[in-house]
Structure P
Amino acid sequence: MRAHCLQHVAFEGLGSIEPWLASAGYAITYTRFFESEVLPQVEEIDFLIAMGGPMSVNDEVEWSWLSREKAFIRSAVEARKPVLGVCLGAQLIAAAMGARVYPNPWKEIGWFPVQAARPTGEPSFRVLSFPPETTVFHWHGETFDLPPEALHLASSAACRNQAFQLGPSAIGLQFHLETTPESLRQLVENGRADLLPAAYVQPEEKILAAPPGAFRAINRLMADVLSFLCAGRRDEAEG
């Protein structure tokens, strides 16, 4: 099995996702857009993961590969491959599937709670269930409308659309469940310019003071998301 990662900057890697994939038997390959823009054929991959980055999905003039990346993500979703988007990755899924991405009223950077959204309708597939409330790590300044037919999964005080599911096998997360102490330090070191005092921006000292249990909790939740997507892939294959 092959998991392919779309990585936009060197300091936003897979974090806790990498050891989970390895333990689940996936070989991991990358398109690192800061090194190469080569994408595989969708038929060659079994799992697609789009990570975060400081650029906007709308910056196609500056980052010409964004249009090709969005087309690739759309083809993976339409092929019912398991697809996970994290932060920018979630925004890319939304944009690829026809939704608008735009600045959020507030930047949200730090450890803040998200609340599970109430389910609506009766989808014909399994739906990921979030805890009623859990504290997660955020680093984003933009938000998105939900793609057509997407299910709203989570929200926060600063940003309504925090997570969504599209069909049985595509999930977008605005927040970073993959964060480890090392990946957090890299984000802070490369993003200090964003840490200006604001209602939903925590200072560097508070961000880095998160206890080990905070990382264990979000990494467990990420493992649940990954397991859910893999189970959806098996269900599709058996169906």
Structure Q
Amino acid sequence: MDAIPPSPVPAESVRPLVQIRNLVLTVPATAGPVNILRGIDLNIAPGEAVGLVGPSGSGKTSLLMVLAGLERATAGTVVLSGHEVTRLDEDALARLRRDHIGIVFQAFHLIPTMTALENVAVPLELAGRTDAMDRAREALRAVGLGHRLTHLPGQLSGGEQQRTALARAFVARPLLLLADEPTGNLDHATGAAVMDLLFVLRAAHGTTLLLITHDAELAARCDRCVHLSDGRVAEPVPA
């Protein structure tokens, strides 16, 4: 008798990797408090790619910084894979970033005195991995830089520096990759190649992606788009 295939799991029963509830960020200013985030509610499913779009000043980068634990929310909660980010102390936040979050910024943020190999190995060495160099070497080969292992960032082109940053972001196999305008400092052709690589890597690793971009075509490559305006989600977002 043929085995009965398992029933598919309903999408609504899958627990979100990221749960954001009533997230508020207010910062002081000489003219009075400035409300950056005004009550964000958002779920991101495991393995989902979400494009975060909106005008400059809408709160996109601030939301990413709160998600990464690099900015403290004024109110509300962020839960990542069962960890309530908004309640963790600085040491716990550092461990969470090390173990579960990859970040790629517009600026490459490579350590200028370290080679490409050493830059990519840093998060693994901080985690005490004895195979840090071997895994960093594999990660650089995966982004086409196996021939640039010993080069310093200043000896690499902009595209090569961002590919090195991608290798570093993926080397620890994070649950969540946060990307803030990762092609903003690159020309169109180089930026397109870097983004093709980013999507290939996140598909290969099953990584959940939150991508900030002003490029509508790039955002359309994600599973869905979230529009921010004036610190709020501008249209309904499926849970």
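Here FRET efficiency 1/(1 + (r/R0)^6) of positions 95 and 159 (r between Cβ atoms, R0 = 30 Å, to 0.05) was calculated and came to 0.40; which of the structures P, Q was it taken from?
The read-out comes from structure Q.
Identify the structure, out of P, Q, from whose coordinates mean count of other Cβ atoms within 10 Å over residues 167-174 was calculated to give 22.9.
Computing mean count of other Cβ atoms within 10 Å over residues 167-174 on every structure in P, Q gives 22.9 only for Q.
From P, Q, which structure was Rg and Dmax of the Cα atoms in Å, for residues 143-198 alone = 14.2, 39 calculated on?
Corresponding structure: P.
Comparing percent of Cα pairs over 29 Å apart across structures P, Q, which is largest?
Q
Can you rank P, Q by relative contact order in percent (Cα under 8 Å, 6 or more apart) and just name the one with the largest value?
Q
For which of the structures P, Q does the calculation of distance in nm of label points 7 Å out along Cα→Cβ at positions 127 and 231 return 1.6?
Label of the source structure: P.
We did not get these values from a lab; they are worked out from the coordinates using the rules stated. All figures in this text were calculated on a predicted structure; none of them were measured in a lab. Cβ atoms are built from the backbone, for glycine too; each structure is taken alone.
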